[in-house]
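No lab work stands behind these numbers, since they all come straight from the coordinates. Keep in mind that this is a model prediction, so the values were computed, not measured.
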Structure 1
Amino acid sequence: MGVIAAYRAIITGDYLGEGHVTLGFCQQALAHLSAQDLLARAQVAYARTLASHAFGDIVAAIQSAREATALAQAAGDTSSGILYLCRTAYSLLVHGKLHEAVQVAQQAALLGTTPVGLPHAMLCWAYIFQADVLREWNRLDEALELALQAVRLSEQTETVMGLDVGYTVLMSVYLARGELEAAGSAFQQAEEALAQTYSPYRCDAYLIVDWVRFWMASGAVEHATLWAQELAQQDSVSSPLARERQDVARARMLLAQKKPTEALSLLEPLQVGAKKQERFSHVIEMYVLQALAHHLRGEEQEALTILAQVVRLAEPEYYIRHFVDEGPQVAVLLTRLREQQRRRGPTPYLDALLAAFRQDSTAHARAGQRTIAQPLLNPLSERERDVLPLLARGDSNPEIAEVLVLSVDTVKRHVYNIFSKLGVKNRVQAVTRARALGLLSE
């Protein structure tokens, strides 16, 4: 009965975000478990992490995740130990401790890599969260490599719960690189992955802010509008954190619609709550959006005051993309802030931020001409790369053979190798997968 209650707690916390119900199941579990039931007690601690996250209490979430890790390791369960370490890394990321999050993810990677180099299935989470931090630090090539490893490992091991988050991080990396088509393909994969285990709570708590940002950046305003209309017709979710994420997504839409006053009315109370709960990654995001809102209202000094606060908060962990992703208006404000602060001495962090804006502009301008990197562990050969675009345009094997001056049997062998390396079973899947990985362009 204790084990059953522990599983109920995890499912309720992960899929529904019902924090109070989750904690009730945790109490039931502990009432039936002995002190020697280390693994089941680890599951209870992990469920408490999920409940704390649903409440937005990230400090408590970190504590419970560390307790779960220690119990799982004491029980000798490597899979659970890796998962709980990765959850600790994610909670540290939300807490704003980016360097510590990477250290914990790397610890999980060491624990989950066999002597011959094969990764454990749970390492998809370590790759996901480490890729997200590398993206934040604007180390986009490294972030792309890890995000691709994450989704590939998730698919190979059928770790379905990792795919929606993994593809969303991949989408964000491509968006930062200015590769909108690849970002769109990754977003489509994230949507399909979420549909396999659909949970409105998971969508709101983990994905929706990034999805709305992608919709606005790619001009898919109708998607964002439809989401907002559907949200208005739904009952309010029980998780305070999920409600906050919904409101931040709505604030982004309002800013895009040039409605800064309405956006501020949402953001100001949210920022106070996030700061109280020490979710500094969210605080930094909200501060930057508030600065933009004041800028849109013509309130430059208010915008610069807020921006000065967020720069002080963001500098120790070297946040970059939280600023750059919000566009050139933030660069304008940061330039003015640097002019003010240079009167008191050097401004190395502001210099680095503004340099990142310049690099971002150059990278986006070249995105359409960038040579596509090979993202597969077993890369396509040169001839297979010749076959792939012909598959994408719908050519048959004889037609491909004619274009490339090959035998039909040789083409069949290349097609088989492409399917194998991409991990797919048919042409449609191959094209979709190749687009998601950035191997194909229009």
Structure 2
Amino acid sequence: MATTPTAVLARYTATASLDGVPAPVVQRVKELILDHLGCALGGSRTPLARAAADVAGGGGGATVVGTSIKAAPGPAAFANAMAANALDYDDTGPTGHPGATIIPAALALAETRRLRGDAFMLAVLVGYEVWAHIRGAIQPSWERRVLVYGNGVTQTFGAAAASARLLGLDVERTLCAFGLAGAFAPLPHDGKVGWDEDRVSWVKDNVAWPAEGGLRAALLAERGFGATREILDGERGLWIMAGSDRCDFDRMIRGVGTEFDLLGVSSKPYPCCRWLHSTVDALRQVMTAHHMEPREVRRVTVRSMAPLVDWFQIRRPATMVDAEFSVPHAVAMTLLGRPRPDWWLEANRTDPAVLALIDRVAVELDETAQAEYAQNRNSARIPSTVAVETARGTFEHSRKLCHGGPDDPMTWQEIEEKFRELAEPVIGGRRAAAVLQMVTELEAVGSLEELTGALSRA
């Protein structure tokens, strides 16, 4: 029996079952699905999602979430991935946004094939696990990371694995699905995401094409489309094609199906880049501890790692995406207590009260924070210190962990509250409650059409 990385992950994908999966893992799958659906519904209001829905067209059986559109599975997965990531509120791994790629592919395919809720859950779990093992194995050194990187490459494999599991592909066809996923995966594009242009690309984390590409890879493999069966293996494997300078092949297969890397995925309590969250957490703790009002604030100084200094100081965000990657904007939203689902609105980018606070924010390099992040490379563990100057004195707090990460997880109650805040303005309270109930009891859902029917705009 072949033990190459590609073969091991393909065998896991083809044979995985929910039998014996620990209850905390099953619960975490449900949390990630509920969180994703809320983000997709909230994101469906944005210009990013509306453009993707328009391009998806019609004529298929897969729901474009938050709309009345039905599209073919691939375009629906693309549109729903774009919606889920639009607010930058969706889940994150140590790097990347896996749920926004994996879940839309699985949702579109499960709906159109009229599959059960338990099959959907298993596919989502398999997708996260395959993604996590590949991602963890091919992480470049920090020096290489700042030159060439892109999360969409590995996330394509998560979508392909989830889709292959739903289609019931055998090991041979799963190998082909992976080979096609490698061919379809996008370029690692982080170097040209827009940092040097003061305008961040709406593609952002590149979650949408990997969702469609991975799904199409599995559908083609189902039809016998041939491809390499060794995409992950050897000195010419995916790692070097993705631009990395190293690969840990043991990490790629170690503990697959037993250790559940999915438990390391974060849910996000704020709609902004995950790298900003420890800053927001620290600021919230200062505000609570000292009963601080926005009018008191004379200056806010954030001390953290180099990327926040170099890339995340956009002070007049021209678009909602620019705002999501702006430390000063996140600080202003937090100080003013603006509703989280509305941080993206133009009014919250142009309000004089917001701009006045933005101009009082300074972001400075903390060499120790930079060294710690370069070593651990986990977006849920970014050190940040926030000092707020007022007439009463200067108050300071430091954080090394982000709320919502594996070290400080969000509760089910917090995830449910976030879901309701995002979903109810789009589909109403009754449908939102129905979605919540179905996700809670997802093993008992007889057809994913029941769930997707509640996700469409009436």
Structure 3
Amino acid sequence: MLGQILQPEIKDLINSRDFTSLKEVLIDWTPADIADLLTDLPDHEQAILFRILPKDLATDTFEYLEVDVQLSLLKALGNEEVAFILNDMSPDDRTAMLEEVPASALKQMMNLLSVEERHIAQSLLGYPENSVGRLMTPDYLAIRENWTVQEVLDYIRNNGKDIETLSIIYVTNEKGKLIDDIKIRKFLLAPTESSADELMDGNFTYLQVFDDQEKAVEVFKKYDRVALPVTDSSGILVGIVTVDDVLDVAEEEATEDFQKLGAVEALEDSYAAIPLLQMIKKRAGWLSVLFVGELFTASAMGFFETEISKAVVLALFVPLIISSGGNSGSQAATLVIRALSLGEVSIRDWFFVMKREIISGIILGSILALLGFMRITLWQNFTGIYGPHWLPIAFTVSFALVGVVLWGTLMGSMLPLVLKKIGFDPAVSSAPFVATLVDVTGLMIYFSIALLLLKGTLL
């Protein structure tokens, strides 16, 4: 917000090359506000503004930038400036950026790191993609259980300057195995001569380096923590994950699910940054699959061509029938997929979900059936458009709506659970995909009921 308010003033200072005044203005800004301002500036002005920032403020600002802006900015800076930024960045933020760097540029950047930072970067990048190991930072404080409170406080003062967070202090044994975590407020309020083990309760939560990042989101949400320790398979403390990184993961996962719900492959970049041809490629695959699916709808119409020719009036209600089934299926799919992602339901709850959706489908279908029946009755009374057999037609449409909506809700609710059971992402059972499947089966239900109720009259 601050960047938007003062941006004209900033541009005037840049154009006039009044870097002294510009620095005085920006030094009082927060890194997040400066990052917003940088993002809104042209590339050549980004580098100008970034260079006048004090080094520590520049690094903090750099960590708030989107990856594409970070990479663009690094190209405009000299090796010495790039080296300082890379070495001064927090390891988790640096890993997030290096994940997006091409192999050739990655090698150059790794060579700019100090021996210690290069070892840390290689270690974090060595963990599988989307694992907790890629999110963690080795910047934490660990103490021994036999230390006094005074020793702990002295240790924090001497070593806490560059630590990611000081809200939690971790306790390890002589082998580095995590045995507890203690809130710093306990040390601040305890007598200085008491020992750390007197403050321990042995009740702590942790993540493992090979855990999926989605699990980290669930654990943070459940335990309401600002940071969680990360251990290897032996229980050795190797790092921590902070809530800001987990929030980024949650946003990415939610974005990916929303895109899949719209029958689009997940985009690696933002909508504004992704190349047009790549976005078309992401959309074309699913669109083609859905088109092929709709071809079966045309085939179903052809299968009932004789019935349609005898009772053309049936064709008037085809859009009504298939859209109702598709809409109900899309609703169910959206609700179940979201419930799965939030952990509200699991595969084991399939019978509960099915029972719930059967009841919902019958009630919702009955509501639409009543509306459909009323519509046909009113139109018949005013126009006589449906002829002498309007009542069987009304019942046909009504019963078909109940059947199609019921089938749509079952398809929409069960398909995500089936996909999750076989190891696929439930979000791929997107609303358009469910709607396409229900279109074909909806026609079969509609015309089957018509054959049953209209046989001997219109058919």
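Summary table below
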| item | result |
| --- | --- |
| Source structure (of 1, 2, 3) for helix-only ellipticity at 222 nm (-39500 (n - 2.57) for each DSSP H run of 4 or more, over all residues; to 500), computed value -16000 | 2 |
| Among 1, 2, 3, structure where semi-axes √(5λ) of the Cα gyration tensor in Å as derived comes to 36, 25, 19 | 2 |
